Structure I
Amino acid sequence: MKRITATEAARRFSDIVNRVRYQHESFLVERNGEPMCQIVPTPLRTAKAADLIGVLPTLPRPDEEYFRTVRDLTRKQPRAEKSRWPR
């Protein structure tokens, strides 16, 4: 993990974020020699549409109670105000 000052982190934030994202580097941010925080790659990854499409067939099918609940909640929603902006 590379140690950098808070000033350096502020000045080079975009570069640091790119290095974390694309090169999986980690940074320990210090102020007056004291560790303040870490900037590290997230363990989470973002899902893509293809991931969702692959998972959907494995999920259980919603039952009638679910569909009734969605229908009832949808009907209770107020009507959206018409846009004042011309189309």
Structure II
Amino acid sequence: MQSESSIERAVCAYAKKRGMMPYKFTSPQRAGVPDRLFLAPVGRVFFVEFKTEKGKLSPLQINEQRVFSKHGHTIHVVSSVAQGKKLIDELV
């Protein structure tokens, strides 16, 4: 099983090859925010939370998904490199 960080690195490298800018997303005053914010060259922005295949969202992360959703945004949960590449291909 791949680690969360290895999945994140591989997906971010693929995103860069596709012309995206994957930013590490942190918010000092708000826990549970997604791992990455992706800027696509077509003016699209999306958020990704990386997990291992057995990883689960924490209660704080679930709450953040609700907050983002109320504001019209989706946090995509990616648990494999293949899934991350597919998401990027769909959103570019």
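Bear in mind that the values in this text are calculations on the coordinates, not laboratory data. Owing to the predicted nature of the structure, the values given are computational and were not obtained by experimental measurement. Cβ atoms are built from the backbone, for glycine too; each structure is taken alone.
For the reader, a short list of remarks on this structure follows.
- Comparison of I, II by distance in nm of label points 7 Å out along Cα→Cβ at positions 44 and 76 - largest value held by: I
- When percent of Cα pairs over 20 Å apart is computed for each of I, II, the one that comes out at 66 is I.
- Per FRET efficiency 1/(1 + (r/R0)^6) of positions 12 and 60 (r between Cβ atoms, R0 = 25 Å, to 0.05), the highest-valued of structures I, II: II
- Comparison of I, II by distance in nm of label points 7 Å out along Cα→Cβ at positions 52 and 68 - largest value held by: I
- Which of I, II yields 20 [relative contact order in percent (Cα under 8 Å, 6 or more apart), calculated]: I
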